[in-house]
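Input: structures, listed below.
A short reminder: the numbers here are calculations on the coordinates, not readings from a lab. On a predicted model such as this, the values are computed, not experimentally measured, just so you know. Cβ atoms are built from the backbone, for glycine too; each structure is taken alone.
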Structure I
Amino acid sequence: MWELFFCPKILIFWFLYIYIRIKYENMAEYQFPTEVIDLPSKGKVYPESNPLSKGSIEIKYMTAKEEDILASQNLIRKGVVLDKLFESVVVDKDVDINDIVVGDKNAILLATRILGYGSEYQVELTDPFSGEQQRTSIDLSKIQVKEIDDSVLNRENLYEFDLPKTKKKIKFKLLTHKDEKDITAETQALQRLQKGKSDVSNEVTTRLKYMIQEVDGKTDRGFINSFVTNGLLALDTRALRNHIKTVSPDMDMRFDFTSDLTGESEALDIPFGVSFFYPSEWL
């Protein structure tokens, strides 16, 4: 019997069967339709060795598998639901989602939402003219890439700026998906520690601490953190934030809102609430 099992012909057949099955399963994983999405950064902020440097990314259409991810209360509580969604829809598994800069992440989220549930986005928001609640429909397909001077972008993701008031020279980076997660975790931890003691949020200073990489040639994190907290003037902060906006590749996440009550119009930021990825029947 054992001689039959180790027969060369049977072994070859067995290995061929395993090979075909594995190959079929890998192919089946990507049998769903996909789309190639252009990144707002055009890949210019990533090292050439990074697959994101080609300036586009291939994502697959959402399926019931992704809806399971979005509906998972456990993933929502852990704050990793978007990570799991990214990992599931991005075709190239060499892409590290933690490396993606925020503007490119927004483009991927937007494309994933449109491919999954269409371009119509029904939201309820506060009318800025009347103060009343108004339900409105946003056409996500009309959102365009924000216009910036992308000639300043570089593969080191490091940029210089002279603070107008203190004249200090700083270097900053564009935040990545990992930075955003770390900032959220840090601010939430500090809020828990300060609960009942202070109502002041530390989100602005925390974001600046992550963005600023150098001050007058000094890269020590302790020095930079102290400078942001105690030495960065409000005038310089505003100038820096305005400059960062001019060099940050992103989607123009605004829409034209018209009040049902007054008829007045204004460009508003698209609300990224629960309903952005969750169909109304889930809410």
Structure II
Amino acid sequence: MPDTRPDIAENRVNYRTIQVDPLTPTIGAEIAGVDLSQPLSELQFDEIHTALMRHLVIFFRDQQITIEQHKAFGRRFGELDIHPTSRMAGHPEIIEIKADENSKYIAGEVWHSDVTASPTPPMGSILYMHKTPDNGGGDTLFVNMYRAYDTLAEPVCKMIDGMTAIHDGDRVWRGRQKKTVAGELPRSEHPVVRVHPETGRRALFVNRNFTEQIVGVSRLESDAILDMLYRHSERDDFKCRFKWRPNSIAFWDNRCTMHLAMWDYYPQKRYGHRVTIAGTKP
């Protein structure tokens, strides 16, 4: 389906309390002029929310925040979600992001949206990175899943609209975590194309990590369709790439993006904390 929407850069907003600098015309922006250790005014909150809706992932530099301030910032956007397998002692809302010389794998090194195996996948995630590799590396890439859907050929859109797929936590956590605190690992059925509850736009909602199979077709047909959608979604012109520095923050809309963490810095260290904002059923 031809994409006739204007690029973000062609349709700017006049912000009063923050500075917004797009990373690419398609996705991503750096936000300056706000201290996230302090409570946000209503106008600051509204403008940060607007920037997130427009750019899908937003980045903040040189932020010094505590765990409680991190959680408070997340709660401005909704109830905090509790990850099914990973939580920090004393702070169950916090996911620890940690890689060092003892790591056998890292979370997120395959293209994915967060925890889509949940019946109600997260609205978004806020990652605060306080230790980055000494010699560079460890970038995170993001992709615009609106754009991925909008640029599919019309016959493909007609084929996949109305399809659903199984998302299974066992694909990701098999051998790492047998159960959640509450019981078995999550497994859910979601639309292949979801409608964003705030913008009304359509986005692809499948990913290599969690999506197991499209419902109602054979495994052969499902694998072929999913492989085509993955390869299409991962095009370079749908992406942005964020180079972390200590005390940087990334905030992404999980309903219309995928992301991938580069593990190109072993055995160096990379540490951070993440909060996840609860979402709704797609």
Structure III
Amino acid sequence: MTFNERKELQTLACKVRIGIVESTNAAKCGHPGGSLSAADVFTYLYFKELNVDPADPKKWDRDRFVLSKGHCAPGLYAALAHRGFFPVEDLLTLRKIGSYLQGHPNMNSVPGVDMSTGSLGQGISTACGMALAAKVQNNPCRVYTLLGDGEIQEGQVWEACMFASHYKLDNLCVIIDNNGLQIDGNIADVMSPYPIVDKLQAFGLHTIAVDGHNFDELEAAFAEARTIKGQPTAIVMTTTKGKGVSFMENNAGWHGKSTNPAEFEIAMGELKAALAELEA
């Protein structure tokens, strides 16, 4: 990855973060913390990795993305908007009556959304079905799914991993956002899923550990995933919940609430300063 490519992705990720903060503030509710921790991977997927076309969001051979941690829709919506699937200004209608941008993704109303999600643990299962169907249909697409680390406390996640390994779904890439926090606090205290990498490997997934805020590491991991044959790949990202907004970082309290006017001003000031530096 060149310096300019990296800087462009960092700039786009900053815009995605601004979209997350603006939309959840406008809604007066939502889930900024986990959306911010995943902003970099959302950006990398939609601007570098995925074979998708905003002009033809339902094309047969498009890559599929399933946001298994569906409550982090603000991050997905911001990435989709900046990729051109719908107007960026529509982000401010998040969760409002009559808006197509509701609190969890709806495949029937949001351009670019491949699966309606929200009930944790179910998204990875539908992604497995998509990957198997693609093989049956000789569809060259790849399927990606993003899970939270609290989400992997769900037993259904591990059933899906067994399924993916059993059917040798090498067109499936499972991404874990390991920010260490869930709604009730530290994941290690609530119900520890560790060691995540070892468990995924034991379930038959080729597993890669990365810094989820490092675009070079993300590029290398997704490139490696494409070379793996005969088994699915998991990318375990170490991230910071609330990344990019100082008072939200590593704070479980920002799992599911919006900013007040003073907090919004601080958050936007930080993000706009970061954007100005990137665009200088």
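Worth pointing out:
- Ranked by Kirkwood radius over Cα pairs in Å, for residues 139-226 alone, structures I, II, III are topped by I, which has the highest value.
- Distance in nm of label points 7 Å out along Cα→Cβ at positions 147 and 267 from the coordinates reads 3.9; which among I, II, III: II
- Highest-scoring label, criterion being FRET efficiency 1/(1 + (r/R0)^6) of positions 131 and 195 (r between Cβ atoms, R0 = 25 Å, to 0.05), among I, II, III: III
- Origin of the value 13.6, where mean projected area of the Cα convex hull in nm² was derived from one of I, II, III: III
- Top of I, II, III by relative contact order in percent (Cα under 8 Å, 6 or more apart), largest first: II
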